[in-house]
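Structures given as structure tokens follow.
Derivation of every value follows stated rules applied to the coordinates shown; laboratory data play no part. Just so you know, these numbers come straight off a predicted model, no measurement behind them. Cβ atoms are built from the backbone, for glycine too; each structure is taken alone.
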Structure I
Amino acid sequence: MASISIIGTGNMGTAIAGIVAKGGASVQAVARDSAKAAALAEQVGGTAAAFGEALAGEIVVLAIPYPAVADVIETYAEQLQGKIVIDVTNPVDFDTFDALTVPADSSAAAEFQRAVPDAKVVKAFNTNFAATLGSREVGGVPTTVIVASDDDQAKAQLTGIISAGGVSVADAGSLKRARELEALGFLQLVLAVREEVPWTGGFAIRS
């Protein structure tokens, strides 16, 4: 059984916890708010930890806003070496919603990989809204999680868990594709903020 630590207990962390728990993984919910971590852990039959305590999972999900990633690196850099790290973030300027905040030739996932070089970074879930992960559908089309990573084994392990949790997966290739995935996530967020699409909708892949 895979063990997964999910840092963040908001809508995305909760939705991802439900999928991976259904996929057979044991879940550790990690948050600064111990009560929220405990509530999510109880919901999925897992365990809870306060932010800063040891990460139990072989896989770690960053279900947090991009600005909070720096704190994760500062707190957990040593523990994350060698682990599979799932980057869910979209590095959007939330003040203006007018730009990504990483260099034009990079991505949030690539920046994390540089900061924690021995981590096995996988970009995933950033093009999904939490509601579509929970409902497993987007406008009548099954929800698809797009993944990208330079580590094929890490990508395959995550794909197996997500698929077992009832959600389709599409492989976008190497971690270089994280830039395009973050641009897609950014565009979807902009459309939702402008009320052009609902938070229960968004982009879908029709096979």
Structure II
Amino acid sequence: MKNKIQKVTASIIRQLYNHGNLNKGVLASVRHATVLNSPQAQALWPIMMAELDDEMLSRDGRPTAAEVAVYTAVRFYAIQQQGSEVLVYGPANSQTDDTEKGIPLFQALAKLRRNEETRVALDRRMQPLLATTNVASAINALTHLVSMLKAANQQQKIDYARLAQDLYWLQQSYERASQVRLQWRQQYYRPQDATEKPEGKKN
């Protein structure tokens, strides 16, 4: 399931971006639909359902963990992509061009946290996120964090496919969810790496 979640999410995002010919209608609908079963989310259904494997699809009308994870990550991408012609998604493990490479969301938030003006507001959003076991509460907190990232650094490429994978594991067992939250905490609070200092000097 690991590679499937990431692969599906990346494929949907690239279809919506469409080499710069953005599907603005679907992106707008997704931004305003907080959950998959919202009427506005229906604009994405044909694209999303065509990508998901049969075992990922709901049988009873209640979104599966895979559907929630993929949809939420795509929605976060749509929020950040608004107003930008440059693709704001990029895989963190890209083996091709560095210009196509993204970073995990919480690594990007960690960079944003270095700014004293935004640190308090970020920490205020992070603390309940890292403490909750409720997926809906986590998604709500993440929505605010993605919006803050967009406002501060619209062009930063984020690995939304990896975030989808995290969101999937967050809905599994308590142990899996705890691992995800610990990983997010480590990425967010980790001290600045020495290898990033030259980049910081350019800012």
0.65 is what came out when FRET efficiency 1/(1 + (r/R0)^6) of positions 131 and 155 (r between Cβ atoms, R0 = 35 Å, to 0.05) was calculated for one structure; which of I, II is it?
II
Ranking I, II by mean count of other Cβ atoms within 10 Å over residues 123-130, the structure that comes out highest:
I
Source structure (of I, II) for relative contact order in percent (Cα under 8 Å, 6 or more apart), computed value 20
I
Looking just at mean projected area of the Cα convex hull in nm², for residues 59-114 alone, which of the labels I, II belongs to the structure with the highest value?
II
Assign the value -19500, calculated as helix-only ellipticity at 222 nm (-39500 (n - 2.57) for each DSSP H run of 4 or more, over all residues; to 500), to the correct structure from I, II.
II
Matching task: 15.2 is the computed value of mean count of other Cβ atoms within 10 Å over residues 75-82. Pick the structure from I, II.
I
One of I, II was used to calculate mean count of other Cβ atoms within 10 Å over residues 163-170, yielding 16.5; that structure is I
For which of I, II does distance in nm of label points 7 Å out along Cα→Cβ at positions 3 and 51, calculated from the coordinates, equal 1.8?
II
